[in-house]
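Given below, in the form of structure tokens, are the structures.
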Structure I
Amino acid sequence: MSIALTVFQGRAGDHNDLAIPGAKAIGDQLGAMLDLVPVTIGHPEAALSTDWRIELDHALPALGLVQKRFEQIFLGDDKPLSATSRCAVSLATLPVVVKFRRDVCIVWFDAHADLNTPASTTSGYLGGLALSAPAGLWESGLGAGVSLDNVVLVGQRDLDPFELELIASGRVCHMPPGPGLVERLRNAIAGRPVYVHLDCDVLEPGIVPTDYVHAHGLTLQELRGACEVIAEGEVVGLEIAEFQNC
């Protein structure tokens, strides 16, 4: 089994033009560290910064190529490692992950839950719907299959009313920053294989440049501790989003 590195360079609901070069920078660094040659999907285009429906329509061709790439990776029994620019790329990745690994636990590191739907969103931002469509809460055209029982939210501190209701109902597990995070995460994973989504805004502002900035995020030490817990079991794959190259 080998690692398959993917770098997404297309539109994915971007507010600005900084995450596409950010994904390339992450991909270049990962490639150099691991001696991997990345497969690049999409090409840079100016941000539209508009409503989720228009953004999704423009992103679908490149996101469809992401799904084909992930199908090839899993059929080859490899592990996906991806620099995905914006969280909205997960609309394409997660349905393929759970198609091949129904037992997987999705650990979603993010300042946001990204569990809004077109009906609940107040911002109309496509990235805010990135996890809800794979979880079957609305139809993106890219598939679903993620069970909320297999989602662990980590680091969220900017949550909308609909997302708070999901958490309060017990349908999804949420671990805000704070004492005991590592042990809480270990208990929540409960030995399951893990696919990791890392949105860089889960970190305390100022550590890396991100579009959204929310205080009281994870420190690098806390993130490392969480990753060490995940590494105690099987890691199915990793995607890194929302790093901006300023």
Structure II
Amino acid sequence: MTLVEQIPALRFLGVRVHNASSAEALQILESFIQERRPHQVVTVNPEFVMEARRLPEFRDALAGAGLSLPDGVGLLVAARIQGARLKERVTGVDTVSRVAALAARKGYNLFLLGAAPGVAEETAKRLTAANPGLRIVGTYAGSPAPEDEADIIARVTGANPDVLFVAYGAPKQDLWIARNLARLNVPVVMGIGGALDFISGRTRRAPEWMQQAGLEWLHRLICEPWRWRRMLALPRFLLQVIAERIAGGR
């Protein structure tokens, strides 16, 4: 039995999420690297779940992922509604930082793809400064457009990374990975949303106390008020989880 098969999973409105801690997630990612087979990794939050209900291809991409990490305080609340408990929230930003530290120690190669021009490069500078010896073998903004795939795949395969972080935002990044996973032939390909923006300093992350209190969403809404429509996914998600729980009880 593989490491990831030993981790129990919960389902939120049909979307599977592995109940992994940050430490367990890092162990699983390293096991993927050692296996050398390509694995897609997703970071699921309530917006993902609601979008997956709307887009069958996104739902299929999430279902096919080798590891689904619980990113979003709404999932922790939903687990309690179901009578279960998620160990912790495992965010894309923190996972990138942990993988960078691991890669520096073990000699793994990273490639940063996506975000606005220059963001991946600044992220690479910050990660290598924080982790001496880290090898980032490529950075490229690129695009998730199908017509750009051949060029991007050539860049990535030519660099031969062990981990490819893709920052095109959901669901574009996850659909892009699902389409190209076999051709990329990279052991770990993970969609990380806005993680490069946070690590590069382009976007300010919530203070630690807000993160610990589960209020990172509020900080982001204050800084980016245009996101309010997207954040309506959270109450809709929780209401549907409650309705599902009541129906199941009946």
Structure III
Amino acid sequence: MRLEEELPPEKEKQFQEFIQRRRAGEPLAYIIGHKEFFGLDFFVAPGVFIPRPETEILVEKALELAQSFPPDLLLADVGTGCGAIAISLALRLPEAQVYATDVSPEALEAAQRNCRRYGLENRIQFLQGDLLQPLPRPVHLMLANLPYVPEEELPHLQEEIRHFEPPGALAGGVGGLDLIKALLPEARSKLLPGGAIILELAPGQTSKLAELVRESFPQAEVEIVRDLSGLERVALIKA
């Protein structure tokens, strides 16, 4: 775009380094240090899961459901990563109180950095711990994009995912639903009456998920939402 300008030597060196990193398979988001999600820009770094466009469906569904709750509703983003879900919701629900949990200190550091960028320090509370263990009280809405890649499929992931993104943010055990299976029983005491849970999952996991939901929430209504490719991607559980 600016062919009349000459690239300074230090910028040229940096550009060549970026090219070599990309040729080695490193994801572009790690190289440039940020990723767009739901119209916002988020800092990401190695060790932190890169947010995907399909996860925006969780935010869209949460915004729809939020209309059924008081404006000062309580939200929990379980496995927050870089904080993309929690921050996107906090910006659009200005009276909501948001809790964001993650077991990874690297993820929470990135999420807090993003939180400061958007001036939400007083609206989002970041908590380190496993699943719902650190959550201080029950909430109206619970969102979770937990690792759901089946163990048997991990060797077949794209190299840039398999070699660079944190394994703990991908591996969901045999069948892919280990963490969701652990989450649902915990949610019984962490969800307010009439509350809802929104989960991201892989296509083909819906039947097994329905069984797990019935075990913890026998009367719950489960809705499956498809992504833009027509694949089953999100489960909406109204307890």
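Derivation of every value follows stated rules applied to the coordinates shown; laboratory data play no part. Just so we're clear, the structure is a prediction, and the values are computed from it rather than from any experiment. Cβ atoms are built from the backbone, for glycine too; each structure is taken alone.
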Volume of the Cα convex hull per residue in Å³, calculated, reads 112; among I, II, III the input was structure I
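Taking mean count of other Cβ atoms within 10 Å over residues 6-13 as the criterion, which structure among I, II, III has the greatest value?
I
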Given 24, 55, 19, 2 for P(r) over Cα pairs in 10 Å bins from 0, in percent, for residues 54-109 alone, calculated: source structure among I, II, III: III
